[in-house]
Structure P
Amino acid sequence: MDLSPGTQRVVADAEARSIPIEIVEREAASSLDEAARALGIEPSSLVKSLVVKRSDGSYLFALVPGDRQIAWAKLRAVVGVNKLRLPDADAALEATGYERGTITPLGSTTAWPVFADERIAGRRISMGAGAHGVNLFVEADDLVTGFGATLADITEPLAPREG
């Protein structure tokens, strides 16, 4: 497999942190559910790496199971701040070196703090790997340990879709 520069950064960072990962290619997907099907996993095992902006201009990563969303009040309480928000796509790229849909704390151009939802503990998960059409598989516990991440209840079920 010919790895993109973004995925090469992911692999190098994982090796530096002693986090075993498996890189896999998958078909293009138009939704998280479609990506999970392509990987042969449940949406809850496909973890979204969301970059979140603090009011002081710094960022953090929130690792969120695919069947859940950030519970802002919970995340603010765990982080110890009054205000957090999702940045626009350009700011997310600038903060991490990755486009939306490819973001991962592994290989980020800045090593922002990582906050992971407690529901990933003890599971093998998949997440973005620095390029479109590429995912990684990792033991969530290894990822949490490798980053010294905060493991906490930071999510809630996805809101029902209308339509």
Structure Q
Amino acid sequence: MLPMRTLRAVLVLGPGRSRRPLHLAATAVFVLGGALLIWSAFIHFHLWSETDGYRSIPTIGPLFLLQSIVGLVIGIGVVAVRRLWAALIGIGFVISTLTGFLLSVAVGLFGFKDSWLAPFAKEAFTVELFAVVALIAAAALCFAGSVPHARAGTTPAGTTT
């Protein structure tokens, strides 16, 4: 188990305002992941707000509205913060959304069974899959950017030439 100080140090890894190529790539992937979260939130809000939309389905309707609000907040947070902890929250949120949909299609959820043929089902699923991939890439780039690199012509401590 990691000491609390080490865990905190790991969770705050991120590109910050650095202009290093790796950090710029991480920033781009954080922005992409956040934008995809916001897109998913918009799809859920659109489906909830339609006259004959999900809002009329008990439990599922409020969950669609909640998903759209929380997805918007997390998406903005991922873009604004660009830290490992934000990517992990985004990944967890998207995985829970995908899991809810898959459960709803396979066995039903809260007395409601959804379908792949429902409006925007495939689109939302695709957007959310891409969001997970982008946020995993952002998290990986946080780690990659934190590894100290030896300067050219020097030998890292503890090694021999």
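Here Cα Rg over 2.2 N^0.38 Å was derived from just one of the structures P, Q, and that gives 1.29; the source is Q.
One of P, Q was used to compute distance in nm of label points 7 Å out along Cα→Cβ at positions 92 and 108, and the answer was 3.1. Which one was it? The read-out comes from structure Q. Computing mean count of other Cβ atoms within 10 Å over residues 60-67 across structures P, Q gives 22.6 for structure P. Which structure, out of P, Q, was helix-only ellipticity at 222 nm (-39500 (n - 2.57) for each DSSP H run of 4 or more, over all residues; to 500) calculated from, if the result is -23500? Going through each structure in turn, the value belongs to Q.
Computing mean count of other Cβ atoms within 10 Å over residues 36-43 across structures P, Q gives 23.0 for structure Q.
Bear in mind these aren't lab numbers, they're just calculated from the coordinates by the rules spelled out. Predicted, not measured: the structure shown is a model, and the values here were computed from it. Cβ atoms are built from the backbone, for glycine too; each structure is taken alone.
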